[in-house]
Each structure stands twice: as structure tokens, then as C-alpha cells.
Structure P
Amino acid sequence: MDPLRIREHLHGHLGWLAVLALAHPAILLRNHRRQAHLSVALAVGVSTLAAALGVWLYGPYRAQLRQPIFAFAPSVGYLFERKEHLAFAAVVLGWAGGTAYFGAVTAGADVRDPMRRAAHWAFVCSTACAAIAALLGTLVATYRTF
């Protein structure tokens, strides 16, 4: 099997796993006093790993797939472009949620609860962005792959 195709499949599976990983702290942190250190760390780590693999695949994608996709199905090409933007937002929001969550540990009592609430909403929004990105990525991959 082609190494690029293996990386592509790994990226896709990690993307869906990232959706689940990001949803976990979004659910746990509904109670802003709950401890979720491992859940938050894994969510940020898995989503970052999926994104890093996507960045690694971007060069071969541009060289081999982007032009034919846009030539024969521009709407599918634009779906991929939106997928990239949403995936970036998912990672940034995940990191923002992780930063707010872990920052609340040492924060003063007056800002601890608002930081935990912000972490919850960052993970909720990150999960939504990641889910849409994963869906769009799956749609594009069913159209054309390595």
C-alpha cells in the first residue's frame, strides 16, 4: 500500500478520534468545578497530532490532488479548503480551552470559575469545528484519494 495513502487514512481516523477526544472535556467541564486534567491533555494532544499529520500531508496533496480536484469538481476542492480552516479553528480552540483549564489551576479565586467556563465553551466550539472538518475531510476523501 502507498505510504501516502496510509498517512491519509491515519490522518482521517485521528481526525475522528480527535472529535471524540475534544467532546470528552466539553462534556466533563459542564460542571466547571470538575477535575479533567487527563481528558483535557489528551484532547489537546490528539487534535494536535491529527493536525500535524495533516500539515505533513499538505505538500503531497498540493502536488498530486489539489489541481485535479479543482479542475473536475471545484465544489469538492472548496470543501477541502473549508475543512482546513475548520480544523485550524478546532486546534486553536482546543489549545485555548486547555490553556484556560490549566491556567485556572493557579488563578485567583475570582477568575477561576470564569476561566473554567471559558474552557468548557472553547472545547464545545472546538468539538463542533472538528466534527464538521472531519465530515468534510471524509467527503473529499471519498471523491479522490492518493
Structure Q
Amino acid sequence: MSIGYPRPDPSDDAEQQFWDYIARGEVRIQRCADCGAFRHPPRSLCAACGSTGVEWAAVSGRGEVWACTTIHPPTLAAFAARTPYGAVVVRLDEGVFMVSNVADREPAEVAIGMRVRIALTEVEPGYQLPLFVVDDAS
């Protein structure tokens, strides 16, 4: 029996496009079509140059844990059945940050500086999330 995962609720077309790529098994991040700067979460303007030009680039999905913590109750109702759980902020090699979990480690085993990679993980039938796993190839 699944306890269910919260679903993303994209607020605009750019966020929806990110989740559409994930659903297709692709990790793509917005990149400015003018200066080449990556940006995540998706947004309409480039913070580096102000351009509205955008492309979606496939990324390695590899990065480094920049922050980690263990979440204990009380928490949001959607996560209550999973507590305690680990949360991480990962800086992808492309320079953008993502918040997720390291799925193949207990929270106490995750450390700042640990190399990780995205593993698109089917958490429910037909529903994938970009979770991280330790990157043994690094």
C-alpha cells in the first residue's frame, strides 16, 4: 500500500515543462539562449543577463551535497508518514541547486561534499521524482 507522494503543482508553463521532461525520463534544465547561464527553478528571465530567451538542456544530473538535514515531526501532512527523512540541497555541476533526498542512504550517512547523481525514481506507477543516489563513479 502506497502512502502517496505529494505531486508538483507547477505555477507556470516553465515549471510544467520541467516536470514534463521528468515524466519522459529526461533531466533537462533551463539555459539562457543568449548568455548560456543555467537557471533552476525555471523562470521567465535570466538573472545573469535579463534575457527572456530560453532553451532546455540535458544535464549530467551529477553534483555535490551542499546542505543536508533530517526532518522530524511535526511536518507537512503530506510527509508525516515518512518522518524522519533526509533532505538535501545539491549543487549540480551545471551550477544550479536542487532540493531532494539521497534515496540510497540513511540521513545520518549523508554528508556535505558527497558526490551524488540524479536517479529518476518511479515512486508510484507512472510517477517519477528526481531523487539522488551516491555517485560511485566520481
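Every read-out reported here was derived from the displayed coordinates using simple, explicitly stated rules and does not represent laboratory data. Source: prediction; values computed, not measured. Cβ atoms are built from the backbone, for glycine too; each structure is taken alone.
So here's what we get for this one:
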{"item": "Relative contact order in percent (Cα under 8 Å, 6 or more apart) - highest-scoring structure of P, Q", "result": "P"}
{"item": "Ranking P, Q by mean projected area of the Cα convex hull in nm², the structure that comes out highest", "result": "Q"}
{"item": "Structures P, Q, by FRET efficiency 1/(1 + (r/R0)^6) of positions 23 and 63 (r between Cβ atoms, R0 = 25 Å, to 0.05): label with the highest value", "result": "Q"}
{"item": "For -2500 (helix-only ellipticity at 222 nm (-39500 (n - 2.57) for each DSSP H run of 4 or more, over all residues; to 500), calculated) the corresponding structure among P, Q", "result": "Q"}
{"item": "Entry that produces 0.15 once FRET efficiency 1/(1 + (r/R0)^6) of positions 71 and 127 (r between Cβ atoms, R0 = 25 Å, to 0.05) is calculated, selected from P, Q", "result": "P"}
{"item": "Identity of the structure behind 1.00 (criterion: FRET efficiency 1/(1 + (r/R0)^6) of positions 55 and 87 (r between Cβ atoms, R0 = 35 Å, to 0.05), calculated), options P, Q", "result": "P"}
